[in-house]
1. When mean count of other Cβ atoms within 10 Å over residues 109-116 is compared over structures 1, 2, which one is greatest?
2. If you rank structures 1, 2 by distance in nm of label points 7 Å out along Cα→Cβ at positions 101 and 213, which sits at the top with the largest value?
3. Quick check: 45, 44, 35 is what I get for Cα extents along the principal axes in Å, calculated from one of 1, 2. Which structure matches?
4. With Cα Rg over 2.2 N^0.38 Å, for residues 149-188 alone coming out at 1.46, pick the structure among 1, 2 it was computed from.
5. Using the calculated result -15500 for helix-only ellipticity at 222 nm (-39500 (n - 2.57) for each DSSP H run of 4 or more, over all residues; to 500), pick out the matching structure from 1, 2.
6. Hey, P(r) over Cα pairs in 10 Å bins from 0, in percent, for residues 141-252 alone derived from one of 1, 2 reads 13, 33, 28, 20, 5, 0; which structure?
7. If you rank structures 1, 2 by distance in nm of label points 7 Å out along Cα→Cβ at positions 13 and 125, which sits at the top with the largest value?
Structure 1
Amino acid sequence: MPSTALLKRDWQKQHVYMVQYPRCRVIPNMSPWSLKLETWLRITEIPFTNINSEFKKFSAKGQVPFVELNGRQIADSNIIIEALKEEFGKADMDPKDPKDQALARAFASLVEDHLCWAMFAMRSKTDGSNFILTDDGWGRYHGTGLKRRFTQFMLKRMGKKLVTDRANAQGMGRHSPDELHEIAKEALKSICIFLGDKPYFGGDHPTTIDATMFGHLAQFIYIPTPNGLLTKYVKETYPNLGQFVERVKEKYWPDWEETCSTMNMNTHQKKE
């Protein structure tokens, strides 16, 4: 339920408490916005602790992820990042040139408000969302036996309707699967051209746009896509995108395998 009440009552000053969905076995989080935000926190080296939402804890806006910082709640990944930049003095990590800022903002919108919705719409029209119900996804959180079957039946029914309704309202859901594939492919082509032969979208060093791109592009590689075509585009048709994902994963997620195998929310924290 949406709430303004703090989940972390004994909070430490200048420490971020990030509330996100549970882990899964193939990717640390199936929410591109959660993966984006946690990757951004890792890039900036801002101290943070993850809190499992358990599918029950939502921000006052009804969103996940959200953070708690110094006794206040901040929701929406983009608003969170801007607030944390100011709080922790990280504004200089992004381009200073207005044209570069505008370009980064435009491509962030392309991936979050266009490509992402093409994927959601595609999954609502196929069996692409079934992965979520498997043990590699979030299936193990649904209990066992009759309870599991009933829970998954209801989730599949309600989830498909929810995604379909939202995708239709956004507009992307009104396209056919073939049209959606072309839309997604063209978006990936543009992103490929934008990256070029640079190691990061921001140049030699990662910036906020890199966390955004990683959070979304990693979903295409590690979560099965309808017909496998979008995974093939990212890995083979536009190989610099797959190479970028591996580059960020290697540098900022050295605990990726441990995270996915143990489901531990905080493998990133240094062990004493």
Structure 2
Amino acid sequence: MGAQKQKTRAKLENSPLILVLCEIRFAPVLAIEKFVPDIQEQLRLRGFPGYKASSLQQIQLSAQGPSFQEIPRWVFTSQDGSQILTLTTESVSLQVTKYHDFEAFLELLHVAVDVIASVVKPMFAGRVGLRYVDAVVNIDTQDGEYFDRAVLSFEPKDLGVISLLSSQQVLARTHVGQLTIRMNQVQNSPLLPPDLQSPELDQLSSVQVGVHAILDIDSSDEGQSDFTPAALQERLWAVHVPANSAFWKSITPYAKEKWGMTEGSPS
């Protein structure tokens, strides 16, 4: 439980955070569709009344060449659409566009894990990933520097990781998995990276005029554990800590003042 003691206390009143995503993979359950009615009924009563079934096209590479495979998915949303749960045959993910703090995010995720664990009973949880996307819109028209040069030149000691490689992005190995930090400027483009764009996030997936700075932090645990709220909460805190450190190391004192940083330790 040591990682949980490092909770974030400092906050930004006008945070640039536009999306937080967590994906938990589990041992594949090919018959999961038969459990969807029970899952939907429980989630409907626990804050996710919206529902739709859909599919994604995934490219499969083989000796015969590339082919497309339809991947079924089931989407459950909060009434205002700011909280989105997506279920597939081998993963469950939570996306939120209104983020308060990590403790509140874990409470929402607890709902999904509790329902899936009780209805589907996955044999184990595999990779656990957290992703934070921050955006400064029309950064070319704003005064001041928001992001520190360290975004492109971290040292392992800065993030508490073992090692890292730097190119257009930072790739770091943590004690439980991997940390990726991407800093990109985009022009006349959506604020969300292409792999995160979806119909459920249509506002963030639409083109925004101007030059925007996107900080995309992705932290993961590549291990395995029981698929239980307690086991996954422990793993998620361990994944959150390096991602949290990466964000605070990436922004400048000017940004903290501009975005209204409250008193407290950021780590």
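1. When mean count of other Cβ atoms within 10 Å over residues 109-116 is calculated for 1, 2, structure 2 comes out on top.
2. Biggest value here belongs to 2.
3. 1
4. Numbers: 1: 1.46; 2: 1.23.
Of the structures listed, the value fits 1.
5. 1
6. The value was obtained from structure 1.
7. Across 1, 2, distance in nm of label points 7 Å out along Cα→Cβ at positions 13 and 125 peaks for 1.
We did not get these values from a lab; they are worked out from the coordinates using the rules stated. Computed from a prediction, not measured in an experiment: that's the story for all the values here. Cβ atoms are built from the backbone, for glycine too; each structure is taken alone.
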